[in-house]
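The data blocks that follow each hold one structure.
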Structure P
Amino acid sequence: MPSVEAGETFTETRTFRPEDVDQFAALSGDDQPRHTEPDGDGRRMVQGLLTASLLTSIDGDLEVLASRMDLQFQRPVYTGETLVCELTVVSADPHTDGGVALVGDVAVRRVNRDDNSGQADTAAPNSADSAPAGTVVLEATVEGLIRE
């Protein structure tokens, strides 16, 4: 069982490709034209739950059995954009059935734009007292159990 403590942060970075969007569309049935057909810049909108899968990647690494996820989508994500998902442990307390009850806050940030829009998200080093760089595209709270 991985050891986690309140205040710890875990990250996952991913750039979604058109193939990822196609595979998710086939598996989920979310094959709306906005996901399957390129926009004027040649990009495709990534499904919201595919974006949220960054969180499940972190939870999988920590062996969390998620019992609740509250997702708040802030902005669309497009193929070619690099995202950084950051889970910060709010609490990690012993559970009555064994294991650790985990509550975490999540922010998914776009740290670049791979298009011709002229808009750029700047990934800059973070100082200890500043917020992480990038534009928030998804915020979430997760609750779950890490079993022994």
Structure Q
Amino acid sequence: MSRRSTTGTLPPTQRSLPIALIRAREKVMAPIRDMLSETGITEQQWRVLRVLSGHPALDATDLAERAGLHQPSLTRILKTLSERDFIHRDTDANDRRRQVVVLSDAGRKVIDDNLDQATRVAEAIQASLGRERFETLLDLLAALDDFSFDPAAPED
């Protein structure tokens, strides 16, 4: 029995969304990596601290989602950040059964010490695209958060 191929033609790699996103991520993260090389924290740890710097307290599920991390990775990262006194866990004031993660003074200092450089990087990226294109890019990337693919779904 012969099997019919339902595979279409892939775009050239220069127009491949996954490859373009990876290339863009590498360009954007290179100056952040340079900044972090002097701090002794990883990109993932920085993301957690950065997210917590904008929220007084988050539970692990919300934190993982906002930082773009899988739960097992976040668990490991939180352990390391806690050991370095950059974060601490607290009981949620509204639900005593729930634990939240809070940025410590030492964690806030890491953010504050790198704020100028991180701001310069963000401003340089925005300037390279222009404000309107930068905002459009962020909107388009946010729209991808709703993307899901079901390989079992019938083709149109």
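Please treat every number below as a calculation from the coordinates, not as lab data. Quick caveat: nothing in here was measured; it's all calculated off a predicted structure. Cβ atoms are built from the backbone, for glycine too; each structure is taken alone.
As an exercise: FRET efficiency 1/(1 + (r/R0)^6) of positions 9 and 73 (r between Cβ atoms, R0 = 30 Å, to 0.05), calculated from one structure in P, Q, equals 0.25. Which structure is it?
Values: P: 0.90; Q: 0.25.
Going through each structure in turn, the value belongs to Q.
Tell me which of P, Q gives 2.1 when you compute distance in nm of label points 7 Å out along Cα→Cβ at positions 17 and 41. Before the final figure, lay out each step's value.
Values: P: 2.1; Q: 3.2.
Comparing all candidates, it corresponds to P.
Here percent of Cα pairs over 20 Å apart has been calculated and equals 51, so which of P, Q was it run on?
Working: P: 51; Q: 63.
It was calculated from structure P.
Hey, relative contact order in percent (Cα under 8 Å, 6 or more apart) derived from one of P, Q reads 18; which structure? Numbers along the way, then the final one.
On the way: P: 29; Q: 18.
Clearly, the read-out refers to Q.
For which of the structures P, Q does the calculation of helix-only ellipticity at 222 nm (-39500 (n - 2.57) for each DSSP H run of 4 or more, over all residues; to 500) return -19500?
Numbers: P: -6000; Q: -19500.
Corresponding structure: Q.
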